[in-house]
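What follows draws every value from the coordinates through simple rules; no lab data is involved. Everything numeric here is computed off the predicted structure, so don't read it as measured data. Cβ atoms are built from the backbone, for glycine too; each structure is taken alone.
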Structure 1
Amino acid sequence: MLIEFRVGNFRSFAEPQTFSLVANSDTRHPDNCIPFGKLMLLKSAAVYGANASGKSNLIRALDFMRLFVLSSATQMNIGDAIRVVPFQLNPELRDQASFFEAQLVVGEVRYQYGFTATSKRVQDEWLIAYPKGKARHLLERDFDQETEQTTWAFRGELEKTGSLLKERTRDNGLALSRGAELNIAPLTAVLLWFRQKMSVLNSPDQLDALIHQTARRLEHDLTFRERIVRLLRHADLGISDLELPPILHSFSSPSPDHADDPDLPMKLFGRPGSSSRAYEPTGQLLQSIHQSQSGDRVPFSFLEAESNGTQRFFALAGLWLDALDQGGLLVIDELDSSMHPLLARKLVELFQTRDANTKGAQLVFSTHDSVLMDLEIFRRDQIWLVEKDRAGASCLYSLYDFEERPRNNEAVGRRYLAGRFGGVPVFGPAFEDVELK
């Protein structure tokens with residue numbers, strides 16, 4: 001589970017900003033929380049803000065950290081640039097390192113892991129474990145810019161393997177990634193959390209791959225198929241069943257373009273995978289079954305006949321079920337895209353229902369949908385806003401952070417659109433008079 005994420009000097013974020021999934025002392029909606037020790041963690045959080053305010057950059061920051069952890073040891077070579085983008089509107093920050101830190105729960109242990117990096121090198125890296133609530137500084141890496149030397153400190157379980165880890169870690173790579181490759185605990189445990197428990201969907205290009213992967217799973221996993229069909233039926237999309245014709249078997253071998261890339265599924269849509277078979281054109285053969293007025297089963301090509309919203313729902317359904325089954329973290333940019341507000345609401349409620357979410361799954365998503373900004377669904381600490389300050393830097397805050405917090409019975413969606421909480425566009429006084437020539 002994710003406890004907290006911090007990011008600084010990355011894209012539109014200048015000073016470090018904190019995104020927390022720690023519940024406050026509010027007693028409202030107890031089913032929206034997961035107990036962990038003395039903490040209560042939130043099952044979901046919605047991020048609002050105007051266009052270009054930084055909502056998507058928060059998702060990108062989470063995804064960058066995940067991908068860099070997973071790839072820095074295995075997919076980067078000496079001299080490769082780190083694809084990190086610092087805040088550009090302050091000249092002093094352009095050449096400074098970007099900052100990323102996550103506090104998370106692996107098993108029963110809380111970890112605090114972070115790093116700073118420029119396009120050329122990782123400057124700092126740290127890992128702190130809290131096995132019994134007491135901090136154990138397992139890894140400390142510190143780059144001195146004046147001497148251009150890096151000092152290392154390894155403690156606890158890393159003390160015996162520290163020399164090997166130092167020797168094998170490149171300047172542009174993470175010790176966490178290299179240590180996991182060398183099967184060094186607890187580095188392996190933390191990396192596996194990013195690989196197995198965290199999924200990010202932040203690009204429309206990922207939807208096609210998800211549709212194909214979900215369609216392929218329908219053929220081999222009958223229980224999964226029944227659950228997907230049940231979701232489609234209850235979503236009132238007019239689909240009564242799904243079918244894959246026998247010709248599917250002609251696609252059983254991996255595409256030659258991707259046969260040598262075992263990490264393709266992770267690259268495409270941010271989910272763990274071990275075979276390029278995940279991206280085969282199965283979705284092109286998928287048929288959605290509708291009922292005629294006479295009760296006949298009428299097949300349609302799913303990709304040609306169904307709406308963008310239906311296809312997006314289908315693509316998300318597999319991720320949704322996996323996160324609930326495994327207790328994972330699912331991060332989605334623009335959850336409501338092409339989707340009816342009431343349908344998006346039902347999906348959110350799945351994560352917050354005690355019977356559906358028994359493994360501690362979490363959902364973080366950005367949205368413009370003010371219908372979802374409802375204190376009958378969320379607690380005040382679950383609704384976050386992003387707004388740019390006068391310097392053009394994104395600032396993060398929740399409704400609970402306001403000095404005058406909204407009342408629990410307040411129509412916060414309506415007040416949000418009226419500008420009560422910020423995070424909305426401010427148009428020029430003559431916007432409607434602009435000459436579009």
Structure 2
Amino acid sequence: MNDILPDEADRWEALEQTLRGWLRAYGYRNVRTPLVEPTALFRRAIGEATDIVEKEMYSFEDSLNGEQLTLRPEATASTVRAAIEHSLLYNGPQRLYYFGPMFRHERPQKGRYRQFHQVGAEALGYAGPDVDAEMLLMCARLWRVLALQDIRLEINCLGEVHERASYRAALVGYLEAYMDALDEDSRRRTHTNPLRVLDSKNPAMKPIVERAPKMLDYLGDRSMAHFEALQAVLKEHGLAYRINPCLVRGLDYYNLTVFEWVTDRLGAQGTVCAGGRYDGLFEQLGGKPQPACGWAMGMERLLALVGERGRLAEAGSWDVYLVNQGERAARFAYQVAERLRDAGCSVIQHCGGGSFKSQMKKADASGARHAVIIGDDEAAAGEVTLKPLREARPQSRMSLEALPAAVSINRSLEKSEIA
């Protein structure tokens with residue numbers, strides 16, 4: 001777990017702002033769920049035999065009432081629990097998104113920590129492959145917005161419950177013939193969660209996995225039609241993808257479509273965004289059956305990619321650093337700062353005294369676009385001096401009433417020059 005200090009937090013805020021606008025453009029609205037949930041929620045949703053439940057959850061007993069609680073390892077279960085509890089789908093389907101910290105006790109590595117942050121989207125109440133396709137197309141748009149390249153899409157179809165059961169039986173029979181060659185994790189999973197064997201990261205397992213039965217061979221007509229309809233939309237929009245028959249995801253609630261966006265730029269754990277359809281989860285958690293589809297992406301990983309090759313809007317830039325010297329100027333500075341803030345400007349008001357020269361150095365180092373300079377003579381006249389700091393324009397003296405418009409005009413000019 002790590003701290004995010006102001007310089008880095010500026011980048012987080014800029015990315016979050018971009019993500020919120022992008023999600024809003026697709027009709028998604030924000031939902032915020034607790035960091036702590038009953039442990040039973042995740043055991044029921046994610047699956048007893050998953051790595052998350054078996055090895056990675058931070059669980060504890062509430063000392064006041066003995067309740068078993070867990071720091072959330074993911075947010076889909078919490079979102080569905082909230083939707084059931086508050087009848088969110090009473091008036092129709094919902095598109096929801098969330099930001100926030102998740103917790104898993106796993107080996108820290110590049111872009112992955114024990115407290116990590118995710119942004120996720122959940123389309124609740126939508127049954128067709130059209131929303132699956134929309135989720136993939138919206139991710140492709142995000143990569144373009146952030147100028148990220150070398151991110152590949154992999155998809156698979158896990159079918160319905162009865163199809164997975166048939167496939168599971170065939171896969172177990174196949175794996176049992178190779179028990180002596182399986183590694184320890186795969187032997188353990190063969191009878192608890194055999195589909196996870198297909199996702200083994202052990203290179204020695206690759207030949208066995210490649211020869212294993214394929215899930216697509218066990219799909220019925222409806223599941224195959226759903227998968228083919230998804231692919232038809234992707235092809236129509238020119239979105240490249242690869243069918244990965246070993247893609248199963250690490251959570252038991254998935255059915256039909258599953259997908260991952262992957263890159264080679266983040267080391268061994270190259271998944272940037274992952275998700276799929278989970279039509280049975282509402283019923284599994286005690287609600288009325290509802291179709292649903294969603295994805296989540298790690299903020300740390302996304303920022304690592306953006307920092308490497310992407311594009312992020314400028315963050316942490318203030319409109320004004322307010323320089324003042326003299327007793328009367330110090331009093332007037334509060335009035336000036338509040339007037340600018342009333343007009344929607346961000347202002348750092350200098351505190352702690354010091355010469356004009358030292359204050360101007362701090363103004364320049366702050367990253368502010370303008371310095372507003374107030375001495376006792378300006379204060380007596382109800383005026384200020386506006387000095388652009390980021391481009392070659394002369395400073396000018398003006399009334400307090402004219403200042404907000406002058407700052408806004410200069411800000412607009414800078415944006416047009418950058419564009």
Structure 3
Amino acid sequence: MSLEQEMQTLGQQAREAANRLRSLSSGVKDAALLAAAARLRASRDLLSEENAKDLAAGRDKGLSSAMLDRLELNDKRIDGMAEGLEAVAALPDPVGDIVGQTVRPNGLRVAQIRQPLGVVGIIYESRPNVTADAAALCIKSGNACILRGGSEAIHSNLAIAKLLTEATGEAGLPEHAVQIVETTDRAAVGALLRLDAYVDVIVPRGGKGLIERIYEESRIPVVAHLDGICHTYVDEHADLDMAHTICVNAKLQRPGVCNAMETMLVHETVAQAFLPGLAKALQDGGCELRGCPKTRAIIECAEATEEDWRTEYLDRILSIRVVDSLAEAVAHVNDYGSHHSDAIVTEHYAAAERFLDEVDSAAVYVNASTRFTDGYEFGLGAEIGISTNKLHCRGPMALRELTSLKYVVRGTGQIRE
């Protein structure tokens with residue numbers, strides 16, 4: 001069977017599963033998720049063994065420490081995957097929710113009700129926990145999914161998917177509710193993007209090159225998880241101790257993820273007092289600093305280029321710019337950012353409100369780390385990506401965002417005059 005035929009089969013099987021999933025009760029779906037969580041915990045040794053193969057291959061390929069961190073499945077992350085499944089099971093089921101209902105003058109009752117999207121194709125890189133998160137959210141929202149992870153995580157992804165499908169199948173879900181593309185052949189991505197007869201939406205999660213390819217080739221609507229060029233602006237009215245803690249966390253807590261800070265902006269009136277201590281903390285943490293001329297007049301660091309302001313490093317590298325006003329900070333964020341997650345640190349109410357109002361990003365923060373942009377942290381159980389789109393959904397894409405609305409109209413014999 002050719003690759004194209006294999007992908008067609010995946011699509012057909014997913015459509016059949018989706019038709020069954022949409023009518024399953026919340027109880028059946030929740031039981032399946034809990035069974036899957038238990039299976040992951042019970043298979044910790046297997047997951048570690050398979051993940052070790054991916055890590056070894058990654059080291060041989062020269063992946064950075066940040067990328068290897070994204071790839072690693074340690075005990076804490078395996079527990080986190082299981083907890084994510086349990087958290088999704090505990091959430092209200094969005095399917096069937098009545099969003100609005102009106103009665104027309106002629107007596108027609110018009111309601112909008114949440115329904116599954118159908119079949120969701122998810123294309124992602126590096127992080128194997130996405131396999132569990134995506135499957136859980138699709139199952140709970142009544143969608144079938146076709147997962148295509150990156151080649152660097154192939155052993156981990158296949159092991160997770162196998163455990164999930166075994167556990168959910170035994171709990172009563174359709175056999176093909178969750179399917180994974182087993183080949184690392186890049187042509188499989190193109191074949192998936194041509195399955196418009198079966199797949200209703202594509203959700204990509206990865207680097208800029210992957211996203212650009214998907215936009216160019218897809219025949220299917222795309223909800224993109226674009227790059228995360230996230231900023232923290234330290235205002236002239238900031239509590240500098242708080243700002244120090246927030247900025248160190250936003251950059252170093254986990255540098256290789258999309259909600260990590262990539263550029264820090266500092267008001268010129270506090271730059272002299274703030275930057276030396278922060279620079280030492282970041283450099284002690286192995287972070288390379290690149291700064292504008294005003295920054296380099298205060299601390300020793302490399303020169304930031306125009307390209308640096310537009311770069312998602314996903315590594316221990318930070319660009320720093322000293323600005324003369326809140327307006328300049330907002331303009332920088334909107335011009336150079338990816339509209340993902342951006343924060344201001346300030347004790348000034350009006351400055352905070354202006355930043356929240358004028359920064360055009362999916363998530364904006366006051367006095368908190370951008371690292372919180374995450375479905376689990378937002379109380380959504382998990383997410384399959386952070387949408388920077390403005391249509392359908394924006395921000396963490398979780399249960400509600402995996403549904404659409406259907407009009408249900410009930411009458412008593414009305415006809416249109």
- Structures 1, 2, 3, by distance in nm of label points 7 Å out along Cα→Cβ at positions 105 and 385: label with the highest value: 2
- For structures 1, 2, 3, which has the highest computed value of volume of the Cα convex hull per residue in Å³, for residues 217-352 alone? 2
- Using the calculated result 14.9 for mean count of other Cβ atoms within 10 Å over residues 65-72, pick out the matching structure from 1, 2, 3. 2
- Consider the structures 1, 2, 3: one of them gives 1.10 for Rg/Rh (Cα atoms, Kirkwood Rh) as calculated from the coordinates. Say which. 2
